[in-house]
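**Q** Multiple structures are listed underneath, in structure tokens.
Nothing in this text is a laboratory measurement; each read-out follows from the coordinates by a stated rule. As the structure is a computational prediction, the values presented were derived from the model and not from experiment. Cβ atoms are built from the backbone, for glycine too; each structure is taken alone.
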Structure I
Amino acid sequence: MAAHKNKGSDSTLRIIGGDWRSRRIPFAADAGVRPTADRIRETLFNWLQNVTAGAHCLDLFAGSGALAFEALSRGAASVTMVDEDLRIIQQLQQNAELLKTDNAIIQWNNALSFLAEYQASPGHTSQFDIVFLDPPYRDDIIGECAQRLERSGWLKQNARIYMECGAEQNLPDLPQNWQLLHDKQSSQVRYALATKIS
């Protein structure tokens with residue numbers, strides 16, 4: 001998602017793999033957006049390489065759209081992007097038009113409100129194969145999102161859940177039926193991948 005524009009940034013990011021490889025798309029730098037670094041994205045999608053094609057994905061803190069559009073570029077069937085900042089939503093809509101994709105579902109909403117509304121909807125059938133949890137680093141919200149995702153039946157069996165936070169932050173306690181697959185840290189970022197097990 002996002003936190004700070006890099007000094008000297010041209011406010012664009014590069015899609016690093018798939019059908020849109022090397023395409024550059026703008027992001028809403030004025031909204032304080034921090035695209036996930038290329039190196040981390042490459043590591044993440046190496047972890048996900050066997051499950052991305054055909055996947056239905058949820059990006060709860062869409063921000064720059066780096067993770068969502070990377071997933072679509074690599075063959076995801078759909079990505080639902082959620083963000084509470086209208087500037088971000090408008091830029092995501094423009095980028096979906098730029099890339100000529102109908103597989104981006106863009107929702108202007110707070111992440112927790114979105115999850116609560118979904119839970120309240122009777123007979124919901126949408127479930128996700130991949131979820132990206134990359135909130136602004138100042139927000140300690142990953143744990144609450146994880147619990148709501150699990151309680152509300154959002155996740156398919158064997159779903160993958162990506163989590164990203166500041167290097168000084170700890171990962172939250174995960175639901176009991178989630179298994180941590182990867183957990184890495186750079187100088188500024190901690191990033192991890194879990195899966196839902198039976």
Structure II
Amino acid sequence: MAHIPDGVVSLPVLLAGAAVTAGGVGLGLRRLSPERMPRVAVLSATFFVASLIHLPAGPSSVHLMLNGIMGVVLGWAAFPAILVALLLQAVLFGFGGLVVLGVNAMNMGVPALLAGLTFRLLWRAEAPRRTAVLGALCGGGAVLLTSLMVALCLGLSGREFLPAARLVVVTTFPVVVVEAAFTAAALGLVARVKPELLEGVA
């Protein structure tokens with residue numbers, strides 16, 4: 001769903017994606033402390049595995065992304081974590097492409113950052129139920145925004161990609177529901193058993 005292959009998007013879209021991803025990765029690495037490296041590695045590996053599992057959805061396929069929870073837990077470090085996972089997927093399994101790597105990382109990284117920002121602005125440590133609601137909003141919202149960004153990249157690359165762009169958005173809605181439920185459950189559990197993971201980000 002979010003893995004655009006090489007040879008599809010136009011040069012201006014490729015350049016914009018590369019620029020945004022370079023900036024995001026640079027800021028993410030600059031703010032990444034050695035103590036947080038294990039957390040980044042675990043979530044990057046989880047993202048790598050989860051987005052490899054594709055389920056058929058009509059003529060297309062869908063997969064989990066988990067970029068919402070990555071943005072909440074990792075903040076800016078979500079960008080380099082996503083980039084590494086996408087690079088390995090492209091090299092090892094042919095998902096996405098190398099030339100379009102910046103665009104794919106942008107489409108998943110920007111929603112992750114916005115999910116993290118939303119969570120930090122609205123989260124309250126003393127309200128675990130609110131944590132679950134925010135988790136649903138951030139998890140589902142990040143996936144929906146990713147699909148819209150993918151559709152926009154396709155639409156800006158040529159009118160012939162408009163049907164594919166519409167299909168990307170339509171097939172995303174089941175994933176939005178699943179990701180919202182998963183992120184709500186995961187963050188709700190973290191808020192009860194290890195809230196310092198969220199307090200460190202906030």
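**Q** P(r) over Cα pairs in 10 Å bins from 0, in percent was computed and gave 9, 40, 40, 11, 0; which structure, I, II, did it come from?
**A** Values: I: 9, 40, 40, 11, 0; II: 10, 37, 36, 14, 2, 0.
The read-out was computed on structure I.
**Q** Could you figure out which one of I, II the value -7500 for helix-only ellipticity at 222 nm (-39500 (n - 2.57) for each DSSP H run of 4 or more, over all residues; to 500) was computed from? Write out the running numbers ahead of the final one.
**A** On the way: I: -7500; II: -24000.
The read-out was computed on structure I.
**Q** Determine which structure produced the value 27 for relative contact order in percent (Cα under 8 Å, 6 or more apart), calculated from the coordinates; the candidates are I, II. Intermediate values should be presented prior to the final figure.
**A** Numbers: I: 17; II: 27.
It was calculated from structure II.
**Q** Continuing with this model, one more query. To which of I, II does the computed value 6.6 (mean projected area of the Cα convex hull in nm², for residues 92-163 alone) belong?
**A** Derived from II, not from the others.
**Q** Suppose you compute mean count of other Cβ atoms within 10 Å over residues 28-35 for every structure in I, II: which one lands on 12.0? Display every interim value, and only then the final one.
**A** On the way: I: 20.9; II: 12.0.
The read-out was computed on structure II.
**Q** For mean count of other Cβ atoms within 10 Å over residues 68-75, which of I, II scores largest?
**A** Working: I: 24.4; II: 28.9.
Checked I, II; max of mean count of other Cβ atoms within 10 Å over residues 68-75 sits with II.
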